[in-house]
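Each in structure tokens, the structures are laid out below.
Please treat every number below as a calculation from the coordinates, not as lab data. Computed from a predicted model, the values in this text were never measured in an experiment. Cβ atoms are built from the backbone, for glycine too; each structure is taken alone.
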Structure I
Amino acid sequence: MLSNQKKDFIDTLKHWVDKLIAGLLIFIVAAMTVLVTYQVVIRYVFDSPSAISEVLSRYLFIWLILIGSAYVFGHKEHMSIPFVKNKFSEKAQTYIEMFTELATGIFAISIMVIGGYGSAIRQMWQLDSALQIPMGMIYMAIPISGALIIFYSLYNELLLWRRLKQLN
């Protein structure tokens, strides 16, 4: 079993990762709000739409969705249907949750991190027409989100392992 010092380090690390992600998500929402407001004013008041603010807000939305999904997963606030799982004993439920976390972690590693990183690297040569930034920078949200999901999956596995030890 983990010592309290290691347990505290892991919980503290998760706390700071949560704070960092929450701050990033708040920043993205604030930036999108400013950009969309600017876009509306420029379009309807001055009759001169801005392609840059439109494209940038779209890319920020992609990052918001992917990073936000990882954050929600980390807090176990994602949608689930526990009807069947709740029919089992508490120990069996813990094993089912551990399997689910493992499957999610494998998906995040294989598809999001490895596949997403490869896709992002392949797109680094292509520049966005409005912002002149590599499209790979937009695609990097996928492996970053995958890495966060892996972190949260490992943390959740540790919590489940602790619960399993208490049940024995």
Structure II
Amino acid sequence: MKLSIQTTREDQRIAWLAALAITIHIAESALPSPIPGVKPGLANIITIICLMQYGWRCAAWVATLRVLVGSILIGTFLSPTFALSMSGAIASIIVLGLASRLPIEFGAVGYSLLAAIAHMTAQFFVAYTLFIPHQGLFHLLPILITVAVVFGIGSGIIANHIINKIKEQQIES
């Protein structure tokens, strides 16, 4: 008996976008970091594009697959790094889901900023709860949130540029 799995166009889109996000995630993991554990989160650009072009469901799948598959390929699956990455992704997905249901449009920069702050905040509290339960860690929170804001704005600008290019190509076609 031959087992056949039917895939939809949306399944294929999610797979392609997740593969792109995973590639960026892996490439970014090789970059040196001035602050231990802090990365620009460039793969989150793909999540924001997914949210704005295809909706929250696509963005949630891409973000989740990126963390799961990326951590397996990098070798951090079920490690503290994985726990921090997944907590940040889940928080971002939740915040993006809530924000996308509000009657206002945040735009790529707004969504990216919200996601980055949620991501960093979740990672911080998981780090505090599971790994470093010391009050001194709270002295780092303002620095980490500032970094999240800077990277969130940067990622949002890049996502906005890509979305505009996609729209231009759609108009030309």
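Structure summary
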{"read-out": "Computed 39, 18, 15 for semi-axes √(5λ) of the Cα gyration tensor in Å - originating structure among I, II", "value": "I"}
{"read-out": "Value 12.2, calculated as mean count of other Cβ atoms within 10 Å over residues 46-53, assigned to which of I, II", "value": "I"}
{"read-out": "Origin of the derived value 0.45 (FRET efficiency 1/(1 + (r/R0)^6) of positions 14 and 86 (r between Cβ atoms, R0 = 25 Å, to 0.05); candidates I, II)", "value": "I"}
{"read-out": "Structure with the greatest value (metric distance in nm of label points 7 Å out along Cα→Cβ at positions 54 and 134, set I, II)", "value": "II"}
